[in-house]
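J.: Input: structures, listed below.
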Structure I
Amino acid sequence: MSDPKTLHAPSRSDPEGHQRGERKMARIPVKIAPTVDLPRKPAWIRAKAPTGAKVGDLKRILREHGLFTVCEEAQCPNLGECFNHGTATFMIMDDICTRRSPFCDVAHGKPQPLDRNEPGLLARAV
């Protein structure tokens, strides 16, 4: 199996470049300050880490073809379940989303120029 460090979502390879927390929310003009500390979620509500041979195989295929999935970029808690069943939701036109959903962990902004080879790469991966 491949080295797990090489299977991370591409946008996660540069921690400074990935929009998270305050940096991601800074573009939103409405600021919300919590009034109380929220209690921790119970252990049963937490998703298990995405592991398994099928998860690693699918991530390897994605990296080899330079493809991005919403599952990885949004850090979906169900990634392991979907990837173990061979299911993924692909992002087209790179790893940047043009929408600005504050609840989603996908980086947003102006996308890169289109890659003319992307449809073929996606077709070969599937």
Structure II
Amino acid sequence: MLIADDARSVAIRLADLVGETGQFEVVGPVFDGLEAKRSFEAKRPDAVILDFAMPLLSGLEVVQAIRKVSSTCFIIVLTNQPDASLRRSCLMAGADKYLHKSHDFEAVPGILASHFERIP
């Protein structure tokens, strides 16, 4: 699992939260969109959690890059951007979930577990 967020404290906290479950191996975290794209290309994780607003490449651009090479990676955009048009753009580009950090942060491990339980 790859975690990308330009707020280092958020990325590290999320990596710890997801890693504590013992269900997921976390690669990263990385702190900008270009690092996220390169890390995905190098490691091909089964899931990516990324912020929308990151330097060098936006979360939307990273989603688009991932979908060019993988239709199966589970992508969560976890952001503080409540704009409905951004949500729609990310989902149309191939994100599986668009979640708000202040409401959904603690729910991420459960969302991941639920998704991967359904995969044979």
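J.: Can you spot which of I, II the value -7500 was calculated from, given it is helix-only ellipticity at 222 nm (-39500 (n - 2.57) for each DSSP H run of 4 or more, over all residues; to 500)?
T.: I
J.: With mean count of other Cβ atoms within 10 Å over residues 32-39 coming out at 5.8, pick the structure among I, II it was computed from.
T.: Comparing all candidates, it corresponds to I.
J.: Given a computed value of 12.7, 36 for Rg and Dmax of the Cα atoms in Å, which structure among I, II does it belong to?
T.: II
J.: Of the structures labelled I, II, which one yields 3.8 when distance in nm of label points 7 Å out along Cα→Cβ at positions 8 and 88 is computed from its coordinates?
T.: Here the read-out was taken from II.
J.: Going by FRET efficiency 1/(1 + (r/R0)^6) of positions 40 and 112 (r between Cβ atoms, R0 = 41 Å, to 0.05), which of structures I, II comes out largest?
T.: Largest calculated value belongs to II.
No value in this document is a laboratory result; all are computed from the given coordinates. All values reported here derive from a predicted model rather than from experimental measurement. Cβ atoms are built from the backbone, for glycine too; each structure is taken alone.
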